[in-house]
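The next part holds the structures, each set out as structure tokens.
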Structure I
Amino acid sequence: MEQLIECVPNFSEGLDLSIIKQITDECEKVDGIKLLNVDPGKTTNRTVVTFVGNPQAVIDAAFNAIKKAGELIDMSKHKGEHPRMGATDVCPLIPIKNISLQQTAIYAQKLAKRVGEELNLPIYLYEEAQTNKKRSNLSEIRAGEYEGYFKKILLPEWKPDFGPQIFDEKRGATVIGARDFLVAYNINLNTTSTRRANSIAFDVREAGRVLRDGDPITGKVILNADGSPKSIPGSLKSVKAIGWFIQEYGVCQISMNLTNINMTPIHIAFDEVVKKASERGIRVTGSELIGLIPLKGMLDAGKYFLNKQKRSVGVSESELIKIAVKSMGLDELAPFNPEERIIEYVLKNTADSKLINMNLATFADETASESPAPGGGSISAYVGSLGVSLATMVANLSSHKKGWDNRWQEFSIWAEKGQSLKDQLINLVDADTKAFNDIMSAFNLPKSTDEEKKKRTQCIQEATKYAIEVPFKVMQLSFESMDLIKTMAIEGNPNSVSDAGVGALCARSAVIGAFMNVRINASGLDDKKFVDEIISKGKLIEKQTIAAETEILSLVNEKIGI
């Protein structure tokens, strides 16, 4: 199984883009690396770079980037709003696919050792890669920043994990580690007061604020019995935050790191800052995402804001993302392009979604061409998606129907289920064509030797089984959509009952058409037990689907009454 690690190095340069380009070029020289995002900031004078690849490729690319940054960036001349201590300030590795955080930490340790020894650079480990948990927190490692490290590095407790115990005036020091996915997120305020922005940051961040005697900023720190500062926790878990003034925008921001978006997702962080800012007479005007965010984070945000409006959440991915962007003002400072900001969209292989990305006319032309694919299986999947889409439309219309305001959530739940079925069927359009192509590829394998013949036969059988499973899944999903279609025919907006009827016709056609593909592909499979089971299940689904269609059409025709 392919393993993927994401690397998000932060470089202390945000003004000279030619320097950043030279650094990212070093990353892209490594085979197996995909550069996902480059996000420079002028006021912070810092650039966040995101790339992904297999573990060894990521280590090689990160090493190259750290080396080049050290050559091009002079920390003795660096100024910026963001805390920093090195040319490559921090370099986290994040597990993405088929690899654990613990395994990722081992790769981070290997990278740190290599950089420290080969580049003679002071290196600190943090988060999961650091075995000494007393010095695993990034903010504690970076405390004092570049200017304070000339003395700090000489302290026994701050000896680097790798590299020399001498601070490098030009390159500074670098922190390397492994952590879970982190969302860097800034919220814009209609104030130029850094002090007030910081007050809001202290209100929400998990660490809260240190208690002081008298003035909350300059007063004497109140201590616990053990001598540690006494503090009041903030309102948001797994959130780090500070307030700062951004010169290029002329406003203050709350700069946040959401270290666990399952605990505190982006929309909750946004709304909490809105609340705390309002209490202080300050208004949130928008926000900005630094780097990438998982798709789920954006979809959950879209649903959250639609729920607040008492509107159906059963809308498309693109609509949910649009609602999230507009609700949080993610496009206030710069355009927000989901294809560049959502990690799944950046990583997706367009070859796997060739058909569903076509327009209707091109898809019809491709189907009508002399190419055998897309064929009946892909068309069945598409017809099934259209059937459940019609029922989902009825659910959304019913959710927003005048006079049915108390039923919006009921229909929203049905619409959300319909969107899920639609998306799964849409993906099977390309999956069925891929299954056909896999069979053709297997038949084209060499067969000169007994070993080649054996491997070819095995590949043909595996491809054939997959070519049975895909249309069978189309059958299952299309039959499942009948429940939604029937409910909409009975309970939905009566003005759209004919749409439910057409949906039933589509679902029935999808099941029968897909079953034809199951049967024709099953004729080439040697596993007769599997074939007998799948054909038996298919016959039952086909029979139940036809019965459901008959019932739904009877209901529809009765309501139409003509």
Structure II
Amino acid sequence: MAKRKVLVQWIGHSDLRALATLLPSTKQKQILDGLGGAIAGKDDCGPTKSLLRQRDFDEVRLLSNYPAEWNNWFAKWLGSPVVFVEVELSKPTDYSAIFEIADSELQEIKNRKDWGETELCLHLSPGTPAMAAVWLLLGKTRYPATFYETSRGGDCWITNVPFDLVDVIPEILHSPDAHLQHLTDRAPSEVEGFSDIIGDSRGIRDAVGRAQRSAIRNVSVLLLGESGTGKELFARAIHQASRRRDKPFKALNCAALPKDLLESELFGYKKGAFTGANSDKPGLFELANDGTLFLDEFGECSLETQVKLLRVLQPLPGERPTIRRFTPIGAKEEKSVDVRVIAATNVDPFRAMKQGELREDLYYRVAHVVVRLPALRERKSDLPKIAEHLLGLLNRQFEIDEPGYQHKSLSAPAMAFVKQHEWPGNVRQLHNALVQAAVLTDGKTIGRRELISALGEMPGGGGLSPSAESWPLGDGFQLEDHLNSIHKAFLRRAMEEAHGVKAQAARLLGIKNYQTLDAQLKRLNVEGNWEARSS
């Protein structure tokens, strides 16, 4: 007796682009605006329809994280009975989330009474490479399956996987975002709109790559990163890299205003809506029409305001995804605007959702694409460029206000300290430290001591360098440079404690004679204010 064939698969962009070829222009535009890219070729019916045209299955189950309306269009277009399993997936390359969804679906099928008479079939072609990798993992281990693939030409075949994935899966999953490595091909300075982003590390290249790809499409973007990592700078760069660059960019720190003021700032109000409303005032949604609205710390909004934001961000049937409708406070009629939303937060949104501080549905409205901004401690190789750039800006600003101002530069020990310090406040903390050091330094050169002093005036400044064990490897790490930094730090400390007396400094360090110490000071170019003293 033949087993009952159950096909399980994702639907992907290729399927929907093929669907779009036969839809009315309004629906076609809605799909293409949401997906980006071009419409499918005339003879391309997508991987799912290609398979169902040539193979028979007793049950077809399609996992989809697309709008329910699109799923309905797709089901009608297929012309075959299918079951849609609608899921929430914010990142199609998130192995953990994909695995959890796929495992749950297959476990449900395995729990059926007829599992023994079921042939599980998994279609590898639709969706992302991450989705295919998870199907391979599950279909070769927990849920033995038959694998199918299709080609753009419409051919389909059963794929034989003649090896044990237990041995090779660590290699497959070694780099979950390997297929996105093309996003890091260019430095930020080479990407239109992102020239103000300083650095060339892998982390910042990845963030810029994701942001730039998001910029050219009308999707909402969520920027995640610690305080001071430059979220507003990224939001402005996304705006500048988009087709909206010549339209308004409006920004609002949601944590800076109480609920009532926040709502009036966002949605505006009519004259007489409340005490003090002496005239109509447009809100930021209206002022940002045709442009971009940046909502910093959007998770700090009250739950009541989050509900109102959710309504505004709700996709409208038959409209572009950026069309928003809202009612100003005290008004009776809705307004309609075209606004692209970029949101940001420095807290873990998943923890905030778990604690009931952030609505899950609002998160998914703003997180069509998530861009994580690396902290400074994760991009050590960028620190010299960032410090020099910030100090250059300060020099030009001070020169305007102070004719004859001497431009400041960082000494080698000061730059070494910049590279070693953790900078928990990120770029904002580094900028403030440079401001203080530049103001308090009389000469042309800012030394290590001036930087440490500046940090001592800041909360959590901590003048001490991080321990060697905390230094991140990779991203420009050079063992010899760090060993030399440690060596120089102890030489400098000994000379300071010995008040420049080299014989005493040598004894403090356990060095047999001061000549050896003197040679090390010269080799490592260790300088200080002890040099005027006698040895």
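Taken together, the values in this text are just the output of simple stated rules run on the coordinates, not laboratory data. Keep in mind that this is a model prediction, so the values were computed, not measured. Cβ atoms are built from the backbone, for glycine too; each structure is taken alone.
Out of I, II, which structure matches -12500 when helix-only ellipticity at 222 nm (-39500 (n - 2.57) for each DSSP H run of 4 or more, over all residues; to 500) is calculated? Of the structures listed, the value fits II.
Taking mean count of other Cβ atoms within 10 Å over residues 11-18 as the criterion, the largest value within structures I, II is that of II. Here FRET efficiency 1/(1 + (r/R0)^6) of positions 123 and 291 (r between Cβ atoms, R0 = 35 Å, to 0.05) was derived from just one of the structures I, II, and that gives 0.25; the source is II.
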